[in-house]
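Each reported figure results from applying straightforward, stated rules to the coordinates on display, with no laboratory input. All values reported here derive from a predicted model rather than from experimental measurement. Cβ atoms are built from the backbone, for glycine too; each structure is taken alone.
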Structure P
Amino acid sequence: MQEIVNVRIDDRLIHGQVATVWSLTTKATRIMVVDDLVVKDVVNKEALKMACPKQCKLSILTAERAAANLCAGKYEGEKVFIVAKSPKTIRDMYDKGFHMECVNVGNMGGKQNTKMVKKAVSLTEEDMDNFLYLADKGVKVTAQMVPTDEVLDLIELIKNVK
């Protein structure tokens with residue numbers, strides 16, 4: 001069976017923090033980008049391939065395919081780091097049968113109609129509802145930009161702004 005070393009939401013997907021700090025700290029051997037739109041975007045996929053650290057394999061999958069592959073144990077012996085742009089994607093994976101223990105939120109930039117719950121994390125009502133849904137299913141939802149930062153309970157932060 002594969003080992004899931006991190007499930008992270010970061011709207012930048014693979015960038016400096018994920019490519020260097022997180023992938024090295026978690027000793028990931030595969031980065032799995034899960035995004036239904038990125039899968040169809042040739043330019044974005046090429047950029048992700050270039051940003052992926054050399055020591056990691058890269059998968060770019062839809063939520064449905066990612067959940068199916070993970071549930072089937074397709075990445076036997078690998079340390080998989082999952083990254084998605086939004087909590088909806090993680091919820092979709094959960095609803096398709098892939099049940100994770102924890103979701104870590106890094107950067108979710110200020111889109112329209114968002115509330116800032118902490119520095120670099122601004123959420124829409126839909127985002128908050130998706131996080132609360134995951135928490136109700138027993139998934140721990142944390143916020144941590146880099147591994148050396150304090151791990152915060154994102155659900156408590158959401159309750160403070162709701």
Structure Q
Amino acid sequence: MYEDAKSIHKTYDKFDLEVFRKSLLDILTAFRAGTRKNRHGARQEINDLNDTFVEMETAGVPANFIVKLKQQQAQLLRSLFRINYIQRIRFIPSAFILARTIVAIIIVVLLFTNIDPFYGGLALTGTISFIMIYMNILIQTVSVPFHSAGKTRDDISLFLLREASDHLSKK
């Protein structure tokens with residue numbers, strides 16, 4: 001969006017490109033925070049771009065350029081809504097309960113099963129228990145892709161937002 005606005009600004013310099021750039025930086029900051037904590041933070045910042053579009057209209061920018069930017073604004077909102085939806089929903093809660101129950105039953109059965117030799121059975125029970133418990137943890141991690149800390153290896157990386165912010169920060 002910034003690159004489009006920058007090229008428009010070359011011909012129609014009456015609108016404030018710096019305000020638009022700062023608005024985009026605010027959106028990136030709120031968007032990044034919104035994926036982890038405040039789910040509705042970026043919505044207002046994205047809607048605030050409408051002020052810049054009105055300013056562009058008064059500066060004489062042709063409607064087709066503004067429409068393109070508004071379409072990109074709508075795409076930002078769609079992306080925000082998708083991320084919020086994915087973060088909020090619980091994928092088949094009954095399947096989580098079923099998986100945890102199966103793991104508990106398998107571990108209890110393995111503990112009460114007599115497997116000879118003893119140390120081989122202990123190693124087998126420990127290995128299977130580890131795999132089953134880890135699968136439960138993995139299912140839980142996948143169900144919430146944007147953890148509040150945002151620093152686990154299993155989180156979805158938001159490096160593109162950081163790179164876009166760095167690009168916008170360099171006038």
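Overview of values
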| quantity | calculated |
| --- | --- |
| Per distance in nm of label points 7 Å out along Cα→Cβ at positions 100 and 124, the highest-valued of structures P, Q | Q |
| Test item: FRET efficiency 1/(1 + (r/R0)^6) of positions 12 and 132 (r between Cβ atoms, R0 = 41 Å, to 0.05) calculated as 0.95, pick one of P, Q | P |
| Structure responsible for 1.27, with Rg/Rh (Cα atoms, Kirkwood Rh) calculated and labels P, Q on offer | Q |
| Structure from which -25500 was derived, helix-only ellipticity at 222 nm (-39500 (n - 2.57) for each DSSP H run of 4 or more, over all residues; to 500), options P, Q | Q |
